[in-house]
Structure P
């Protein structure tokens, strides 16, 4: 599939995460990266099995997190959701996701969206050499991040500044557990799902 604007490959951002739950800072990143880099679309990709967080805390089931992300992005132009990692069994490795998407749409121009802290750990990712050869990496400045952009041989890293919003999924989970409101910190449809499914109590 190619762009309808002259045959150029589609440029798609991949923004992976646990999204437990998604919140407004996630959405700001997706919208700003799409705008600043001129992407056709940014896809939020919930981890099916976030192996790096195993044993650190209870993780909400993947299908539930997928539903939360779908609710969060509904109606936002150019921002969507991919269930590729939720549908795939086993640990969620970004290289597997990228290769699967390129197999489905050869020539796709993929931009991996990561925070500056995660960018410094890219060389620890599964098959990072193969991954970095296939994607451009949009490195997002996050609140409190001071590490800047790393230098990784052969990698195409592009800085993207976004508004600093002091919102985190951890804080939202703690607020729900304490009976505090999360309205305005995440879209109303997410608030409704969290309440209706009794999440984070």
Structure Q
């Protein structure tokens, strides 16, 4: 069951991943939910949650400068995927935060991103990412009684072969096809599992 305002699937690949944990009380579930909410907002440490094989994520402002603050709609995330990056993105893939739905009193948080051009790029219409700009990734945490659920929703994942740079097109084709045939699943599965595991560790 999809939660929140998840973008509609209309082309390309769709990826849904869900993890859940039951806690001994609603109070502990509430603490776990709040901890996961904070981890989702701490973008610069997502790689620590996902583990050693993870890409690195850097929260940036509209000038591409790394920042440490609560994410806002319109902020950027610079992604360092193992291997060669995009030339247009100066070696990185880029996404922009397009929606944040933060309802802590209702036990709900969602963050959605879309591929975009690098903020310092002169070409605002070319996504510096291996997926096209209509693809999206949504991260959701929801508390339901003593249970906490975390979700990843990938929508409209279509490989970006429309760049003006032929080298980027080759690179995007290799990375994007890898993601489409399932290589991105372990990344986000490990991320969701890491969120729950780290939330549980708070009670040890």
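Read the figures in this text as sums done on the coordinates, not as results from a lab. Please read these numbers as outputs of a predicted model, since none were measured by experiment. Cβ atoms are built from the backbone, for glycine too; each structure is taken alone.
In terms of mean count of other Cβ atoms within 10 Å over residues 10-17, the structure with the greatest value among P, Q is P. When you work out mean count of other Cβ atoms within 10 Å over residues 26-33 for each of the structures P, Q, which one comes out largest? Comparing P, Q by mean count of other Cβ atoms within 10 Å over residues 26-33, the maximum is at P. Calculated for structures P, Q, distance in nm of label points 7 Å out along Cα→Cβ at positions 170 and 186 is largest in Q.
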